[in-house]
1. Going by relative contact order in percent (Cα under 8 Å, 6 or more apart), which of structures P, Q comes out largest?
2. Can you say which of P, Q returns 46 when percent of Cα pairs over 17 Å apart is computed?
3. Out of P, Q, choose the structure whose coordinates give FRET efficiency 1/(1 + (r/R0)^6) of positions 65 and 89 (r between Cβ atoms, R0 = 35 Å, to 0.05) equal to 1.00 when calculated.
4. Supply the structure label, taken from P, Q, corresponding to distance in nm of label points 7 Å out along Cα→Cβ at positions 49 and 73 with the calculated value 3.4.
5. Which one of P, Q has mean count of other Cβ atoms within 10 Å over residues 41-48, as calculated from the coordinates, equal to 17.4?
6. Give the label, chosen from P, Q, of the structure having the highest value of distance in nm of label points 7 Å out along Cα→Cβ at positions 9 and 33.
7. State the single structure among P, Q that was used to calculate helix-only ellipticity at 222 nm (-39500 (n - 2.57) for each DSSP H run of 4 or more, over all residues; to 500), giving -9000.
Structure P
Amino acid sequence: MKLENSIKITSNGCLLEIIVQPGVRRNELSGFNSWRGRIEIKIKVEAKDNKANKELEEYLSEIFECRVEIVNGKKSRQKTVFIPREKSRIIDILSKGLTSQK
């Protein structure tokens, strides 16, 4: 499965399927889970009192330079986020971010 398969186009942006690992040393795009078809993201904040979700939205908003919102999975590690960007731009940003982590 490819990175592109984790992105679904909507009328005003895209939905990105992710899996989150909270409580790590630093925020980072950590890879692509081909079995789940999701982008793996590490978040430094523990998953308590919605703090990891807020940190995730802030981190992704910084990466994509727009407001990113969790639309599904707020109480799960597997989430769907809305990004008001074109699919090609999201792929470009993710590809560069995943490459720079290696």
Structure Q
Amino acid sequence: MELVKIENGQIVVAQEIINAIVQFEKQALEMKLKQDELKQKLLEAMEENGITNWETPNGEIKVSYRKPSTRTTLDSTKLKNELPDIYEEYSKTSEVKSSIVMKVE
């Protein structure tokens, strides 16, 4: 049995592949949530103790604390609507490789 094939111009994906993708995506989300939780605890500990750099004994993990700051961004939608010539003059186009977006629930 083919795992991915085309029938009548439509992609047909084997249930085995669909199940594997769903399982991997759920595991990735769980791991990301756990990673975020651990990083937040490390951030809080560094802030509370005034630590700006930390490294594991074998150097496998290196962490640098970055203080909160402000960021100035450009409202490109507003600029494009109000000053389209300026928007066009300062816009740049770059290549983006193909990809897929997948949502698993």
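1. On the way: P: 30; Q: 16.
That would be structure P.
2. Numbers: P: 46; Q: 77.
Comparing all candidates, it corresponds to P.
3. Values: P: 1.00; Q: 0.35.
Answer for the origin of the read-out: P.
4. Details: P: 2.5; Q: 3.4.
The read-out was computed on structure Q.
5. Values: P: 17.4; Q: 12.0.
It traces back to P.
6. Details: P: 2.7; Q: 4.1.
Comparing P, Q, the top value of distance in nm of label points 7 Å out along Cα→Cβ at positions 9 and 33 belongs to Q.
7. Details: P: -9000; Q: -15500.
Here the read-out was taken from P.
None of the figures in this text is laboratory data; all of them are computed from the coordinates on show. Source: prediction; values computed, not measured. Cβ atoms are built from the backbone, for glycine too; each structure is taken alone.
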